[in-house]
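Below, each structure is written out as structure tokens.
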Structure 1
Amino acid sequence: MAFKAATQKFGSSINAVELGVGDKKITLGGENVFPLYTFDDAIANSPKVGVELTDLGIDDTLPELKEFYAGCDTIADQAKKAATMEGADFLSLRFEGADPNGENKSTEDCVAIAKEVAAAVDLPIVICGCKNVEKDSELFSKIAEAVPDKNILFLACKEENYKNVGASVGLAYKQKVGAESAVDINLAKQLNVVLTQLGVNAGDIVCNVGSATAGYGFEYVVSTLDRIKSAALSQGDGDLQMPIMTPVASETYNVKESLASEEDAPEWGSREARAVEMEIVTATACIASGSNAVILKHPQSVATVSKFVKELM
């Protein structure tokens, strides 16, 4: 008797959420099988790869990125260049300079940068804040109002500011809301619940359930992603059926393996190669565990992870 593999596709599915507009818009989610299980059923919307930029420009400690963005005088120029990366599906603009404990850039300056980037590229855009919940609330509201026609995802809305961000971004300006929690299925679910109770459409929410760099407690990330996807699909839990986006670069470029110079750690080899490897390993593990999109920084990482996804789809 011929062997016939049993399939495991579910009656429930992950919500399909569109980002961006026009020919370059993307859709996250929509699958009714576990991550990359194309042998169980077709996955219409493959995991997507984004490129991270910040309002502070290119980090002087990363000469490889300075070289890639050579000749780019503005953030808008950098966005245009980033959009040419092989495998880039969207851009992520992080407003590190808005942090009141750092440069404390004004909301007006940040809005102007966001408008310039939005006008410069046709890829979907993700706006990330400065991790100060009060400043982010103001920043997200003003950018959502100033750039009304780009279908932007604002990452992230947190427990501390979900009312302000959800009401302005999701309800008043009809943009997409990114719900950020801290590597815990219960926290992720609770934030989704209160956002939908506020009136935000579940189909307008994308989750960032938290991450870490591979080797740095990453097993908790894998476990959380796996439990969320299992509950969403096998248990039909509608409060966990939002697609997931994971900002990988902001984690991997903060560990010693990516930052230690070759002079300080000659036994580790090329610093650039280490940084790329940390990005690739972490991103592919996130995708295999359930993330529908990852945000990276290095052109080689973006191209490699994009190729990884395409070959498995």
Structure 2
Amino acid sequence: MSRVPVLRHGRYVIEIRELTKRYGPAVAVDGLTFDVAPGRVTGFLGPNGAGKSTTMRMLLGLDHPSGGRALLGGRPYRELREPLRIVGALLEARSTHGGRTAYHHLLWLAATNRIPRRRVDEVLGLVGLESAAGKRAGTFSLGMSQRLGIAAALLGDPEIVLLDEPVNGLDPEGVRWIRTLMKDLAAEGRTVLVSSHLMSEMAITADHLIVIGQGRLLADTTVDEFVAASRRGHVRVSTPEADRLAALLDGRAVTVRRVDGALEITGMEAGAVGAVAGANGIALDELSTRSSSLEDAFLELTAGSTEYSSRPQAEEVR
């Protein structure tokens, strides 16, 4: 894929300032303020109904804010003369006209922004759809539709890339490909904002996180700082005298839960737990430290912001 010099990139910041969207009495986005900087992959996370898609739609001028502003390189989307050269977006993979071929879908988009015809071939090659260029988009699988949507997002060689759940429908090779692509785009100095429910992917792809819940900002930080702030790291202990060990820890500033026949202890280091067990003659079959994951940290932070939640399988030892 042909690229402009790297030095051209890095000028475009996404700016969200007191952004609000109401639908009657319901508030979908509530006074959001954050920036998305170039040169890194920023993960946009939140439970279902948190307002992520609504925020992205307002960035792209598809929804009108009830208040505040959403700017791309200092300007609202509707003021961009050739928007595909500034921002490329994938919001809905199956939004293409089903009767058009992949090639003619991209060619039609290119014509709206004075993008050369050769660029259509370039992005089809980039996403691996050369052999499907003449096929109608309506016959595509979800994974192929995702690739076509990403091709459309990259058509104008944009400074800003917005991707909403880009790995949906992709096979493992496709997931690795989009992960590498996002990192490469950010390394070139572009501004990359991606929303996803796959915490394992965000943990290895994103550099920075914007986390929202019920339309409000919950976190704006690096992935490492976000995970380090979680309290879900714990010590796992397996012992035939679990009840006695739990009783000995009762009254200390710890939480003890029984999970899959073992104890999970939060608030005490493994060495201290081992010392208590050793001083009281309790044999341990396992004593290990489990660090928090991005998923742990996310679930902890958004626990009060989910639309639906299931009962936990762990039981707290009293």
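Laboratory data are not the source of any read-out in this text; all were calculated from the coordinates shown. A quick note: this is a predicted structure, and the numbers were derived from the prediction, not measured. Cβ atoms are built from the backbone, for glycine too; each structure is taken alone.
From 1, 2, which structure was helix-only ellipticity at 222 nm (-39500 (n - 2.57) for each DSSP H run of 4 or more, over all residues; to 500) = -11000 calculated on?
1
Thinking only about distance in nm of label points 7 Å out along Cα→Cβ at positions 35 and 259, which of 1, 2 has the largest value?
Across 1, 2, distance in nm of label points 7 Å out along Cα→Cβ at positions 35 and 259 peaks for 2.
Ranked on distance in nm of label points 7 Å out along Cα→Cβ at positions 107 and 283, which label among 1, 2 comes first with the largest value?
2
If we compute volume of the Cα convex hull per residue in Å³ for structures 1, 2, which one ends up with the highest value?
2
Between 1, 2, which one scores greatest on FRET efficiency 1/(1 + (r/R0)^6) of positions 67 and 83 (r between Cβ atoms, R0 = 25 Å, to 0.05)?
The maximum falls on structure 1.
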